[in-house]
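Please find the structures below.
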Structure 1
């Protein structure tokens, strides 16, 4: 069974719930890191930290975070080494954050993205592999670039 980690704050709760149901209906095993109830919301930075740590520790390969804009979740998640969160606002960007950047966390905004589009974006994110559908020369370039980015990341986290 495919496992996915998902989380939101109050502003992303409705979209997260729609995405969660969509994923469960498509055979995913979902862990919900919160917010679990709109009347008892968790702040974006608490949820993003919990989710990013589990991705960093390789408990999950990919995760989805939803706040008002998606930006706050992305900023917090990207403070964890090995976590590469992309804030996306379209199906195209959701696909390309995987194909081009190999993002392992997708963030989106509950104030910006409707339920249907959010589910489409999640499908693109989860069903696209790194360099999928790209020309051979571009795939080769991106694989080498990824190695360089990981080197930069390691250097920055040693400080």
Structure 2
């Protein structure tokens, strides 16, 4: 399936957060956002921004759930924040009941999602983060499905 693409550059961790916050304002229950990037690329920073855009209260410290695989946060829609860095095979994904999260009443944000692309819904957003010189990041946002195309069309005008 062909997706709608948006490429942007961010120069600082705050800009990564700000982009995530803007994007989070458009997300709805049942949305899945797949974050792809090397260790230290800014996936968790982006997830923190998404959380604020979903109105997760600021007293919740958003951290990468590396040892627990998933953290849940209350917001306009609940945030299901996955970190699959330590995932070892498909059996683990079945153990966590991923279908409930991907089709639930919240938004699933998945770090290290490249490990489970084969189980992600066809309609989703992928954000590939590539580190560049002097701390800048290239974000490649790909929306699969009409809902995510509309989000990208809105965001491109606001973030440009």
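Work out the source of 34 here, i.e. which of 1, 2 gives that when relative contact order in percent (Cα under 8 Å, 6 or more apart) is computed. It would help to have the intermediate numbers written out before the result.
Values: 1: 22; 2: 34.
It traces back to 2.
A value of -15500 was derived for helix-only ellipticity at 222 nm (-39500 (n - 2.57) for each DSSP H run of 4 or more, over all residues; to 500); which structure in 1, 2 was it taken from?
Details: 1: -15500; 2: -8500.
This value belongs to structure 1.
With log10 I(q)/I(0) by the Debye sum over Cα atoms at q = 0.18 Å⁻¹, for residues 86-133 alone coming out at -0.63, pick the structure among 1, 2 it was computed from.
Working: 1: -0.43; 2: -0.63.
The structure behind it is 2.
Kindly point out which one of 1, 2 the value 21, 17, 17 was derived from, the read-out being semi-axes √(5λ) of the Cα gyration tensor in Å.
Computed on structure 2.
Among 1, 2, considering only distance in nm of label points 7 Å out along Cα→Cβ at positions 6 and 118, which has the greatest calculated value? Mind dumping the intermediate values first?
Details: 1: 0.8; 2: 3.2.
Max of distance in nm of label points 7 Å out along Cα→Cβ at positions 6 and 118: 2.
Computed from the coordinates by the stated procedures, all read-outs in this text should not be read as laboratory data. No experiment lies behind these values; they were computed from the predicted model shown. Cβ atoms are built from the backbone, for glycine too; each structure is taken alone.
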